[in-house]
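S.K.: Below: a set of structures, written as structure tokens.
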Structure I
Amino acid sequence: MNKISKMSHMILVINTGNTSTKVGIFSGGEQVYVENIRHSDDELSRFKDIHSQKEFREKSVLDFLKSKHIKLEDLSAVAARGGLLRPLESGTYEAIDKMIEDLIESRRGSHASHLSALIGDSLAKSVGISCFVVDPVSVDEMEPIARYSGHKLFEREMLTHALNMKAVAKRYAKENNLDYGDIVLIVVHLGTGVSVSIHKNGRMVDAINPTEEGTFSLDRSGCLPILQVARYIIENKLDYKTFSKMVFGSGGVYSYLNTKDFKKVSGMYQKGDPETINIVQAMAYQVAKEVGALATVNDGKIDCIIITGGMAYAEFFVDLIKKRIRFIAPIKMYPGEDELRALAEGVNRVLNREEDVGIY
């Protein structure tokens, strides 16, 4: 069994998803306990919205701590996954009242990740410590030229899997004795949504926003033919909420195959189902195109392409992407998404004064 060092910072880490609450205890940057608490559809169906789940989810975190014989008073800090906050530079931010207010009001949309900081802030305040958010999805370091959309009424927004992409980029640099600020990387996050980003001079200067751009993924439609979309909305008299759910949550692979389970999709692919083969290959094709597009941001001079996320465990799928992009740069694999560790490391850097806390 892992032991908690009396000399190290003990950090509670909270990462809330649509149907799960991932919690962990880290001491001195090292994992001590981790648990993935699953929430059934029946449990969640009684709540009218995401925010009304706070007390229910908070109790599951407290039950986790109790099962590990850890008191809130034993903690040095809480680390929480960030939600749809205002655009921010990469970094670790204290969850001040203004941040909590923005998460509650959900001006940029509602997401299960909002609960992480709402719960974390509540628990931290009860014992007089701080809750921090690390590299939320709203990390925006986009260069001005990349913001142009093609029409003056609209501007591109950066909403990505920033936490995992930043973490693996820095991990690659450290493992290879390189300075993250001196290299150019393209990072591909293959999750339920697919984010692709380019990192230059220590900044994520451009990225494909999986909410409304780029490749389709397991439940997101990505970039769609805009005039066909406009006609469909008008002809079917759709409101914004209905349409957004159709393309974000019920789009992508789900719209074709009626499943978001990539293990199931992989099984259908391996059995030779023609429609599945076409759809999976099309998704890999589109991912590769986005990598190629972002390579042009630095005139094709890329030091390494990193592939990460849950779908990166599927070698057959990654191979479909690799064969199209290997001419650009060497490829490094970091399958999975160790977001709890990334959160703990960000807070640990602040507590150890290795990094300044960001001002929200």
Structure II
Amino acid sequence: MTQTPARLLILGTGRMAQLHATSFDAIDAVDVVAAVDTDPARLDAFGDAHHIGHRFGSLDAALAWNGFDAVSNVTPDRAHHATTMPLLAAAKHVLCEKPLADNFSDARDMARAASAAGVVNMVNLSYRDLGSMQEARRMIAAGEIGAVRHFETSYLQSWLNQPLWGDWRTDPTWLWRLSTAHGSGGVLGDIGIHILDFATDVIGSDADAVSCRLKTFPKAPGDRIGAYVLDANDSFTMQLELADGVLGVAHATRFASGHLNDLRLRVWGEKGGLEVSLENRAERLRLCATADLERPVWRDVAFPPTDSMYQRFADAICDGRPGEPDFRRGAALQEILDLAARSDRENGLMLRRGHPV
């Protein structure tokens, strides 16, 4: 028997919402039936582009209509908590853009509310879609490099000095990411959550303690362009200790010339090491273990593709099972990000997590 498609509402119709709509349009188990945005012109342009008939200027109006089962929340970071909580109260399944919230307290509220509601709840940590990442995770869990001892990981972007995505000085799409007043958590909040999830999910151990330094560089006269005060951090460095005692380092920046949007993780264990990377949109997984340690030789490892986050969200709704990564995971990552920001304020002091989600 054919199952009725889940009726999906897209909340927020900005740049990222285009990807959400296009991705869900390609999934038979989902029908995109409605959209919400406070900007009428943007809402209509989005609705016309994706053939969405039901359009609402507020979430309250959409909830009063109630003709949907699930929501893709693509609102600005600071709106995630305020918009998701009423959706959970209405027992709607929610895929929320990262970060889950802009502070741990709100993220923890969302995780607890989602658990109580018993709905599918997922955070769009999109690099879970990499087949190389999933294969690396499997290899480490299977003991192919032995007990993990050390790692290093990075997320490198170059859009502040390599304008392949446009000129950030004139484009609000990028300017807001440099201004805390416009909702940005800087590079720490924007891509720090990705690199933390990337490393700790592959290794299979959560971050337990962090020391961090943040840096904001001068980029315009008076550190301002129009209404945008350019005060969000541009780079960070971290030292991390995982729950099982593994030590590692992480860093990210928007000044990495030649690296448009590149991630890398290198992990070393008692029996070998592996490297998983995404550079210039190309995935690669390499291994040095067993007999190769004597030379040493690094060998490429094949890996299968994996379903997208959007497909996994749809499958979880259809199958009635939990989705991953869930809000609990998003809250745990946000706790580390909050500790990292506090560590920087305290001159890099190592801080340990201690708040159960």
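What follows draws every value from the coordinates through simple rules; no lab data is involved. This structure is a prediction, so every number in the text was calculated from the model and none was measured. Cβ atoms are built from the backbone, for glycine too; each structure is taken alone.
S.K.: Comparing Kirkwood radius over Cα pairs in Å, for residues 144-319 alone across I, II, which is largest?
M.R.: Structure II comes out on top.
S.K.: Of structures I, II, which gives -11500 when helix-only ellipticity at 222 nm (-39500 (n - 2.57) for each DSSP H run of 4 or more, over all residues; to 500) is computed from the coordinates?
M.R.: That value comes from structure I.
S.K.: Here is a further query. When relative contact order in percent (Cα under 8 Å, 6 or more apart) is calculated, the result is 17; to which of the structures I, II does this value belong?
M.R.: Derived from I, not from the others.
S.K.: Okay, moving on. Kindly point out which one of I, II the value 19.2, 56 was derived from, the read-out being Rg and Dmax of the Cα atoms in Å, for residues 24-175 alone.
M.R.: II
S.K.: Which structure, out of I, II, was mean count of other Cβ atoms within 10 Å over residues 224-231 derived from, given a value of 15.5?
M.R.: II
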